[in-house]
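> Next up, some structures in structure tokens.
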Structure I
Amino acid sequence: MEGQAKDSTRMKGKAAILDLMRKFSRRGWRANCIAGLFSGAMKCIRPRKDVALENLRLAFPGSTGEWRSETVKKCYKHLSWMAAEYLSVVSAPEQVLSWVDEVEGKEILDDAKRSGTGTIILTGHIGNWELLAAWLAQSGYPLTAVVRNPDDPNLAGLIEEYRARVGMGTFEKHFVMKDAIRFAKNGGFLGLLPDQAWNASGVHSPFLGRMCYTAKGPAAMAEMAGVPVIPVVSYRTAPFRHKVIISPPVVMAVGGSREERLYENTIRMNRTIEKMILRCPEQWLWFHRRWK
């Protein structure tokens, strides 16, 4: 009982510190301090460094150890700026519109919104994906994303509050299929990030050249909702400067059995996300055990 109380106090403390940082963070010297704090902590702790190095070795077998080590350092720096930017935007969400200073393919999303038929926004844990969600919501696109909240209920509640502040809705992963499909069918923009590991119930196929499992859910949602799957990604070009790239809808397979379609369409989504990662590998989440 005493241990549980200590754990609860510790979790509440982490959430309180994060929210204090959010109140402090602003673009400029304050955000620089926050990014520096996170960067310094990562350099000392080096969280999941071995996992990231091994993932890079698997994905880029011809790469040198020096390149992999340098890429991991860039990933730490990227995550540090991602945290500083997101904490800043939560306090004043409208400012994200000026931070995205270049957009390719905006007419694709505008056409989807104008048609009212809904869409699936396909992206991954690349660039500042939380900032991308804020930009979509603040730009007037009706975004609700499928998410997996942290196990820590205090932190999960705080992040949910942050997402609501920027105008983004959420569906909790594993419990949302019917609601998510209904949302997309009714004209909503459903955000999916299917680039993380899955179990043996998924599609066993290559991702960045290595075999692994990918969830079939996104392909199933796209088929049942009957809406286009539009790839969208945001890359940081400098602190507080981002470029959003919106690509034409993924061409989905329509023939064969349902299982064959789900298999093929999952692979097509994987290939789309691979292209996002290869364009800027230091901004992907290599610390996740994708190949297992």
Structure II
Amino acid sequence: MSAPEKATPSKSQSKLPFAARNIRFEAGEERFWYNGDPAVSAYFNALSALFPAGETFFCDSVRALRDRVDDPKLQVEIKEFLAQEAIHSREHHLYNKRIEAFGYPMDKLERRSAQMQSVGYWLPKKLQLGFTIALEHYTAIISGCLLDVRDHFRAHVSQKDYEFWIWHCIEETEHKSVAYDMLRSITSPLGFYLIRAFSLFATTLSFNAILMWHIWTLLKVDGLQWNARAWGRILHYQWVFPGAWRVCFPAWIGWLKPGFHPWHDDNRQHVATWKAEHGEAEKANVA
């Protein structure tokens, strides 16, 4: 009798199962929704203006190469990743429309984001996916930082805004390695590293440039685009507390390590806590 064949290890290193949630929100119904502060509110609104086009690009880059993936587990995760990102794009667009009602040019910012993102479609498919994994790394780090201080965030926003932003952070955490594992599975080790390193530097410049441009445009509506105190509050929020940009830096450097993987930062406890709070405790997996 021949020896039984050994199961082929999955190319996915995801630490937990996840699925899309078709949730609808009503966040963005207040003008200065973050603690009455127009500056920090503008920071979050600028991020939201990036998401509809950004999430669409993520989905397109993954779809373009998904047929090259032969791992069943990873294919399931790709399917749920696409569903989650599509819902993120929809909900942030609707959020942006509510913010626009206060006189902010969110539609203009969405178009600007799409125009900037359109350059990426001229790149080779694997490099497009490289940009996706780099930007997914940014969103995962920023999400992790907000989840770490979510009680502080909850104390400064309405329940509707809290649920919206924390939901997005949870799902970004759940699927943070999907595109990464996908690109690694269809690329040589050296090619994967070179794409990964180049994409990080390129997206660092482009992401931060357009984010700051968006913030400036939003502050201009309130006559604060040159206000030192307003920019000081934004920089304090980014670099001091909760300090997502400060927290990002070690992870930014870590990305360049040859053996890096997004789940080296194992923060499944945030997902488990959120699931328990929302009736999904039986699906939580932190083992």
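Just so you know, all these numbers are worked out from the coordinates, no wet-lab data involved. None of the values given here were measured: they were computed from a predicted structure. Cβ atoms are built from the backbone, for glycine too; each structure is taken alone.
> For which of the structures I, II does the calculation of FRET efficiency 1/(1 + (r/R0)^6) of positions 72 and 96 (r between Cβ atoms, R0 = 41 Å, to 0.05) return 0.65?
II
> Where does the value -17000 come from, among I, II, when helix-only ellipticity at 222 nm (-39500 (n - 2.57) for each DSSP H run of 4 or more, over all residues; to 500) is the thing being computed?
Structure I accounts for this read-out.
> Where does the value 20.2 come from, among I, II, when mean count of other Cβ atoms within 10 Å over residues 136-143 is the thing being computed?
I
> Assign the value 53, 49, 43, calculated as Cα extents along the principal axes in Å, to the correct structure from I, II.
I
> Shifting gears a bit: FRET efficiency 1/(1 + (r/R0)^6) of positions 112 and 200 (r between Cβ atoms, R0 = 25 Å, to 0.05) was computed and gave 0.15; which structure, I, II, did it come from?
The value was obtained from structure I.
> Further question on the same structure: With relative contact order in percent (Cα under 8 Å, 6 or more apart) as the yardstick, tell me which of I, II scores highest.
Once relative contact order in percent (Cα under 8 Å, 6 or more apart) is worked out for each structure, II has the highest.
> Tell me which of I, II gives 3.0 when you compute distance in nm of label points 7 Å out along Cα→Cβ at positions 40 and 208.
Clearly, the read-out refers to I.
> If we compute mean count of other Cβ atoms within 10 Å over residues 216-223 for structures I, II, which one ends up with the highest value?
Evaluating mean count of other Cβ atoms within 10 Å over residues 216-223 on every structure, the highest lands on I.
> Tell me which structure, out of I, II, gives 2, 12, 18, 21, 20, 14, 8, 3, 1, 0 once P(r) over Cα pairs in 5 Å bins from 0, in percent, for residues 48-151 alone is calculated.
Label of the originating structure: II.
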